[in-house]
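S.K.: Please go over the structures that come below.
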Structure I
Amino acid sequence: MQSLIYQLSKENPLWSPERIHDTLVLLGYDPPCADTIRKYMYKPRKPRKRSTTWLPFLRNHVDVSWAIDFLTVTTLQFTTLYVFLVLDHGRRQVMHFAVTRRPYLDWVIQQLRESMPFGGGSIRIAVMM
């Protein structure tokens with residue numbers, strides 16, 4: 001069992017002890033707990049480099065990333081309005097804004113088209129009631 005755990009972990013370096021446990025169960029073995037599996041896993045002499053974390057990734061791509069949000073707003077007359085919003089992270093600016101009472105699929109698709117025009121950089125506002 002120890003050699004099988006070692007072989008599985010060496011051939012699949014991204015697998016966790018829990019994943020190896022589940023694989024051993026699928027193979028018909030009665031595996032030990034995850035802590036015991038961790039003890040017998042392959043440990044490379046040179047640990048691999050850490051990949052980029054989210055914070056540096058976001059900092060490096062802030063100029064080319066947009067956020068899209070689809071939210072609801074309740075008015076004073078207790079009607080629900082649906083808001084489609086596109087934000088440019090690099091400029092910290094609203095790129096597209098649309099409001100409707102009935103957000104049909106065709107309307108949402110049209111808002112996606114209008115929010116990302118080729119060569120356009122102006123704010124676009126669309127209201128459909």
Structure II
Amino acid sequence: MIKTGLAEDISSTIVDLVSVMGPYGLLAAVYFLTTVFTATMTNNAAAVLMFPIGIGIAATQGINPMPFVVAITVAASCEFSTPIGYQTNLMVMGPGGYKWLDYTRFGGPLTILCGVICVVLAPLMFGGF
């Protein structure tokens with residue numbers, strides 16, 4: 001993604017769409033996009049996919065990339081609203097008799113809570129913007 005320029009194109013598009021909300025808006029957009037990717041693929045793949053995009057956004061804005069890196073890793077690991085988001089969710093779905101909506105109903109609010117906490121605390125704990 002870096003060599004082809006795709007990461008730069010995606011990050012500039014995200015910056016164009018969300019930059020009016022400031023660095024916290026950009027961080028929230030990266031967190032949200034990582035969560036969406038994690039809901040559809042493995043958490044490791046989502047983190048690898050989003051890492052160059054997050055770094056590109058930080059570089060474009062001239063801000064510290066560390067909060068973006070932290071947000072990507074947390075978002076990739078804290079997606080509880082689908083059984084695909086984490087391998088143990090999928091492993092217990094069948095034996096536990098869970099349905100897809102059970103994960104959405106209970107994991108959705110937890111995913112949102114983790115996102116809010118991460119977006120607020122990552123810049124404060126990891127060097128700010």
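Every number here is computed from the coordinates shown, using simple stated rules; none is lab data. Treat the numbers as computed from the prediction; the structure is a model and nothing was measured. Cβ atoms are built from the backbone, for glycine too; each structure is taken alone.
S.K.: Could you figure out which one of I, II the value 27 for relative contact order in percent (Cα under 8 Å, 6 or more apart) was computed from? Mind dumping the intermediate values first?
M.R.: Numbers: I: 15; II: 27.
Source structure: II.
S.K.: Further, regarding this structure: For structures I, II, calculate distance in nm of label points 7 Å out along Cα→Cβ at positions 24 and 80 and state which one comes out highest. Please report the intermediate quantities before stating the final value.
M.R.: Working: I: 5.0; II: 2.4.
When distance in nm of label points 7 Å out along Cα→Cβ at positions 24 and 80 is computed for each of I, II, structure I gives the biggest number.
S.K.: Among the shown structures I, II, from which was the value 1.41 of Rg/Rh (Cα atoms, Kirkwood Rh), for residues 40-87 alone calculated? Write out the running numbers ahead of the final one.
M.R.: Details: I: 1.41; II: 1.05.
That value comes from structure I.
S.K.: Can you tell which of I, II yields 1.30 when Rg/Rh (Cα atoms, Kirkwood Rh) is derived from it?
M.R.: Values: I: 1.30; II: 1.02.
Considering all the candidates, the number was obtained from I.
S.K.: For which of I, II does helix-only ellipticity at 222 nm (-39500 (n - 2.57) for each DSSP H run of 4 or more, over all residues; to 500), calculated from the coordinates, equal -25500? Please report the intermediate quantities before stating the final value.
M.R.: Working: I: -10000; II: -25500.
Label of the source structure: II.
S.K.: Matching task: 16.2 is the computed value of mean count of other Cβ atoms within 10 Å over residues 16-23. Pick the structure from I, II.
M.R.: I
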